Structure I
Amino acid sequence: MNILKPARISGVFVPAAFVLGLTMVAAPVLAQDVNCANEFRSGKLYFSQGLFEKSMNRFATAVEVCPEKGEYHARYALALSEMGREYIGKVAFSTEDERDTLLTKGIEFFRKAGEEFQAALDTEEGKKKKLQNFVEENRGHYWVDAYNEGIDLVAEEHFEDASIQFDVARLLNPGDVRAYSQGAIARLQADHREEALELVQKGLEIDPEDENLNTLEISIYKEAALDYASKGESEEDAEKIMESLALYALLIERDSTNANLYFDRALTALSGSRVVARTDSAAGVGLCASSAADFLRAAEMVPPEGDIDFHVNSLFNAVQAYSCAGNYGGAMSVLEEYLCKQPTDPAAWQFMAGLLVEGDDQDAVVSALMVSKSLAGEEVSVETNAANATKDAKEDLNAHGPPEGVYTYQEASSGNQIHTWFWLEKHMAKSYILGERNGEVSWCRE
């Protein structure tokens, strides 16, 4: 998947252990002999000594008794973050049985840390710039550490471990969408598409205009649509075909000017129509008809001068879709338009012969088949054929001048060599057996 991945973010935050404390305001002694200020000071002391569990417990008491103190919440969040680091850091050295327990505890510490950072900002003290800067710097320190670790793990193709680090970053700061997009990428790489989509959509709730998230969502929908279409055909599962088409409808609603989306939806509908028709023939025919409309829409959106290959492929597929729907008039009309641009395509003339079978003109059917077989055969020298022309071939040479191309094949039943001359500028082809005219076709008629 071609998804842009940002580089590591430069660490610009001050590690929490080295951030100077805010000016303390002495708190009064509270009931039950719990002094918030004493608990808070003890928490700071234990933190500076690297005794994070003791520090966490002290801050927890201070916060519980004095929830209005913003700095208490902020420093409690620091201790919780260090505990989360400690537990997740043990995962690499743990047994398989220990891993889930360590991860669960570590993630819970970070979840609580994120809540406490936000709780600090929600206090009256949190309205002041000083505490806001303190929270931003310290929460940012842990966020950047987790985010960059995730980026490194993705580069090393450790996608499951990378996902954990991006989870940590989101828990610490749910409002920063970068960890949502990168977490989604890690989950996609680990083949967890539904989880990736859920992350993308949560990120878009925060920032609906984020370019990376919007690109990811479209990419996930496309991948899912292709996957459902493939499984629908291989497993003969009509429900998966319809799920694929529903996803394309969402994509087109998001980007109605994307011709590729119409083409891909049309292709899914055409190829899946057989599966759907097994249980509902009318629905199968309906898919063929909608497929033709989408192919024609794609051809209209990309004119020949823009991309000739895309344009004519859309037209030819529309012919097949109309034929699948039983609309032979529509198929013939589009095929004639196609032949104006691709008159030397043997498959197109073979299709023309098949459509002409519906009418009474058997000579036209034979002529179209000869043209098709000649084009699928061998191209030979115009000059040599013109020099050796006899009978009708010589008469046509004198009447129309040298053709732009000559193609030949050997008829299996009679062993005769059939030559077909193409006057491309005059939109005309004639087939000869031993110089005698045996069939002729024209195309791109006014």
Structure II
Amino acid sequence: MKKVFSITLLVLLLGGLISAQENSSATAIAGGDARGASLGGNPNNPFLMDYNDVFTNPAYSLKYTDLLYVEAGNTFAPYRAKNQSIGWTMGMNDVAFGISIGHREGPMFAENSYGLGNVLFADADYMSFPTTEPQAPIQLYFGMKMGGMALGLSLYRSGFSQLNDGAGTDPLGSAIGAKKKSDFSDGQTGLKLGVLMGENTNLMIDGSVLFRINSVSYDFTDADTGAALKALSISATGIEIGVQGRAFYKMSDKLTLVPLVRFYTFGYEPEYTSTPAANPANTKPNKYGRTEIEVGVGANTKISSSTVSVGVSFQSIVLTNDATNLVGSVLNTTKQSQSMTDLPKVNIGAEIPFNSWLTGRIGYFRRFTTTTVTVEAPSPVAKTEVSMSSQTAYNPNLGRTAAEQELSFGLGLNFGGLSLNGYLADQFLADGPFIISGKARDLFGVLSLSFKF
């Protein structure tokens, strides 16, 4: 598989070099996960503009037109090629159209979960039952300039389904034999609205809204008259709502202030029914959710030809799991929550052009986090609370642990309209290449490329 990726990238690189000679007016646009991670991002630095901003605010499709952008995945276990995606945006006068395939968003993908691996909160923001994730996420973009504003709209869709009737194995791992039938499906459907105002002035405002529906359904039937369980049904609908805003206030030719605010909420309540009824009074035993709030400010400054960005934020992430149990004939609910408070969260990045075709990057990312777990059981059980300092990883984490996240390095290569960007793995810098250390380390942990036509 790696050979296929390498050959594909080589072909794209050679094609880009040839095209660049034929189209010398094209100027490369650096960006992607590799650039963001290298500049102290998590994985993207929210205080810097990047073509990845189109995934948050579709109005950026008007800013990055006639651009092909590719994420070649990353070499950090366990996700690897799951992070691959490709996108294309086309502009015509004051209108832009675009498509992206493979960009994994939302709570149905493991790398976007803070709760995964936590016994109490594993399902708080990882809505995948069972762990069969939606396939081939697709986004369609549309942008239009109206007066002094740029307006954007994107539609998002991904899904998976599996039907086993009389044979095979269902997503729960059970064998489906004669007289048994299993029908499973999951999916995401959503939209984003965005606006850019004052793009060519000293104060540019960037705002967007997200609304997405995540759904899971599972139906099992057994027509065998001797079966203990003849039918089981599970369904859940999770709603995501997000709002974000940034401003780029150009105080001088060398200094830009970037305040930002972000709010996100997600929740769902799985419903279980069976025939014969196992527990008719308690069909919704858990209610899950996640809420985020972030407020911060950054400063971007020019030092000679280099750009340095420093940003600090306050961030609160709360995961919830309200568990309901049937005790006798009474339903008792235990409220459980995990809050992660970052004060502050730090993003620092420096982008240093060595010459017209080579750029170096260095970054630092750190969350100074206090994690508190609270359990409120019905009376007379006393409320419990445990609080501790922690070092919290990226999200999406690209497979990195907290110990690997702080310092980041990267390189960018530009040839005509082609930009090839890599995150330089700190393991490679620490251990050296295989011929010296005897340890197999990847040079680039994340690889992104784009081509401006």
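Values quoted throughout were computed directly from the atomic coordinates according to the rules given, and no laboratory measurement underlies them. The model shown is predicted, which means the values in this text are computed figures rather than measured ones. Cβ atoms are built from the backbone, for glycine too; each structure is taken alone.
Just checking, which of I, II has the largest value of mean count of other Cβ atoms within 10 Å over residues 233-240? It would help to have the intermediate numbers written out before the result.
Values: I: 15.1; II: 18.0.
Result for mean count of other Cβ atoms within 10 Å over residues 233-240 over I, II: largest is II.
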Which of the displayed structures (I, II) returns the greatest value of mean projected area of the Cα convex hull in nm² on calculation? I
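Taking -22000 as the value of helix-only ellipticity at 222 nm (-39500 (n - 2.57) for each DSSP H run of 4 or more, over all residues; to 500) derived from one of the structures shown (I, II), identify that structure. Can you show the working numbers first?
Details: I: -22000; II: -2500.
The structure behind it is I.
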Test item: mean count of other Cβ atoms within 10 Å over residues 49-56 calculated as 22.9, pick one of I, II: II
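If relative contact order in percent (Cα under 8 Å, 6 or more apart) is calculated from each of I, II, which structure is the one that comes out at 18? Don't jump to the answer; show the numbers that get you there.
Numbers: I: 7; II: 18.
Going through each structure in turn, the value belongs to II.
For the read-out P(r) over Cα pairs in 5 Å bins from 0, in percent, for residues 153-272 alone, a value of 2, 9, 14, 12, 11, 9, 9, 7, 7, 5, 5, 4, 3, 2, 1, 0 was computed from one structure; give its label from I, II.
Values: I: 2, 12, 19, 18, 17, 13, 11, 6, 2, 0; II: 2, 9, 14, 12, 11, 9, 9, 7, 7, 5, 5, 4, 3, 2, 1, 0.
Attributed to the structure labelled II.
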